[in-house]
Structure I
Amino acid sequence: MQRIYLDYNATTPLRPEVRDAMMPYLTDAFGNGSSIHAYGREARNAIDTAREQVAELIGAKSPSEIVFTGSGTEADNHAIKGLTELQKSRGEGNHLITSSVEHHAVLHTCQYLEQRDFDVTYLPVDRYGRIQIEQLRSAIRDTTVLISIMHVNNENGTIQPLEEICQVASERDIPIHTDAVQSIGKLDVNVQELGVNLLSLSGHKIYAPKGIGVLYIRRGTRLANLVHGGSHERNRRAGSENVPAIVGLGVAAELAMKERETYSQHLYKLTKQLRDGLDTHIERLHYNGHPNYCAPGTLNVSFEAVEGESLILRLDMEGICVSTGSACTSGSMEPSHVLAALGLPPRLAQGTVRFSLGRNTTEEEIDTVIAKLPQVIKQMRSLYRN
């Protein structure tokens, strides 16, 4: 059976170019980048090259602003805990602002801080998941030390007005962190143009390996360390560097920068093909991404009178791999917090599927989905009525 993978927001396959670049550092070039002998220098040079590649991808002024982490989740934790805890210790304040549709890496970190005498404002969103700038302005206090708003939502693809958010923050001299895990490689992400102080990204979302991420820390932004035990990453993240994964991320970053425009056009074209096909062949469906501000490659659809988890299993039997939303909450029976924040009724939210496309997705695969899905929906709705 042909298998069609449409869950690229959850993870992406390792690109052959990335794998080939990593192989020497999994075999003969096994040195520790902190060692000063030849093996160590070889590893250090590879790390430095990758740091430059990532810095160029996001428009950082200096490679020294790039800190390698174990994941995007770790990067989020380091940014939020590191900045707020340091600011509170200095008496600067204990209030931070985020949105109600953030990834759990941000939401759970904020909830952790609430248990430690921090105040958190969770901004509401509109029908499509965008915050309102005036509500952000109203939420700012004299004690606000951080605003953390994601760039692109991982479930419905909605793009936040990040440039405007950064402008508001700069007026009050408040640092900005953004989780850009889902925007890197799809959108033009330039930290200087955006104005962010901190940015998180993840390797396995851009065809690099799992277990590697990045926290961009703008020069002059101070954080308390999340991990202690060594002077690695300029004393900002202890632990021997994962050289093969770092090398892989560097190559993936370079490829993402070179191919971004072509890749985005590919995703836009296939997303439109899928949406047009669904509109033609299936009734009673609702799209949850913003009609104008949505990253290419993500189509979040709610089907009336269908249960999402069952639909995913039925599609899997047909060789089509999709998800209901974030892979980090897979198995939960609760409706998505993102869809709840959009105001979707629980019954409709539970009939939601996320299609996320990638570089290996083809027009033929989309045609296959369009051919199979309507029949599956029809069968499930007939059972639903009974």
Structure II
Amino acid sequence: MEHSLSCYRCGSIYTERTRQRCDCGEPLWFDTPVNSDLLSLSASIDSIWTYQDLLPVAQPRSGIAASVGATPLHRLAALDSIGPAIYLKNEGLHPTGSFKDRGSAVGVTAAVEHGVSAIGTVSHGNMAMSTAACVAGTELDCYVFVPDDIPPKRLYNIGQFGPTIVRVSGSYGALYEKSLELEQTHDITFVNSDSPLRTAGQKTTGLEIAHEFVQNKALPDAPDAIVLPVSSGGHASATWKGLRELAEAGLIETVPRLYFVQAAACAPIARAYTNGASTATALSPDDVGETIAYSIANADPPSGTRALTAARETGGSVLAVTDKDIHAARNQLARRGGISVESACATTLAATEQLVEIGELNTTDHVVLVGTGSGFKEQRTGDIATVEASVEALETVLKH
């Protein structure tokens, strides 16, 4: 199926399938008019393809792309002492362990459908792995372009699916721009962090969250707030897009407040929000530090301004949290919630605690944290408490 592309900022419309950015410089997304005849929130969620009429391609017949989505929404009552009722959308249960599978499924399916010979992506790791996994079993060649300082473990995770991995030195932002140039001169589709095809798939995060709330008659038709890590701004603005579509169709009453969070060591969108700027601009190398939330450390977010707009228009905000708070939040989610998340995801709980402290969230709010990726792919460090005992002495170490 075909859909036009539009710019959220200036309203320009384009019909070229491969176009990624507007003449005004902002990223494009697919226009998918919604009405209640096209979508019912009373049906069960089987995959992202539950929202077939809102996607620019038809469901593939096989491969992991055919069944991504439908991740669980966990109620974390053990964290209620923080203040609001907290839920976690567990994107780490996707086939490759992150929300990236939503966008990769749509992007790879479109590339196969339109007969291109290769697909590519620029990624720190999760997106590269996801794209390569979705390509497996197709006739497509897959190229992933990664920064040259990528941790070796991430290379192994990506390489198992057999793509061509290209380690590139220099600016990560410049690498993104170069990929768009390559797409114009080669038979390759780039499904980068904020490409229209990827955001079309990623908007299903917001669709599913609202869908799950509507189905639970004990809850409002949508959460009061959604807290989401932000890097490029693609997933953040895609979630906004999906929720807007539901509101425009009258399927939910209002769009939840969207709170986006970055690591303090690399927070260009949070800085723009705090400074009251209308655009998110790149950080200089002197303004960027090391962070355990490596996967969201994007100093030049291509959809940063769109994410900034989403936060402001929904009454939310963009925050920055320290590595110390990220580490503590990750431990809380594991030890009190039973969920292992990557460090980037733990920023959401750290930000929620900030929002409670400043009075933005309270005990009447229903808040969804988007757990964008599994922690089982990250190498953990730190002391683990152990107790030494013999078989004969086991009874002495039991607490009850």
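Read the figures in this text as sums done on the coordinates, not as results from a lab. Small disclaimer: the values here were computed from a predicted structure and weren't measured. Cβ atoms are built from the backbone, for glycine too; each structure is taken alone.
Key figures
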quantity	calculated
Relative contact order in percent (Cα under 8 Å, 6 or more apart) - structure with the largest value, from I, II	I
If helix-only ellipticity at 222 nm (-39500 (n - 2.57) for each DSSP H run of 4 or more, over all residues; to 500) is computed and equals -9500, the structure in I, II	II
Mean count of other Cβ atoms within 10 Å over residues 11-18 derived as 17.0 - corresponding label from I, II	I
Structures I, II, by distance in nm of label points 7 Å out along Cα→Cβ at positions 235 and 267: label with the highest value	I
Mean count of other Cβ atoms within 10 Å over residues 91-98 - structure with the largest value, from I, II	II
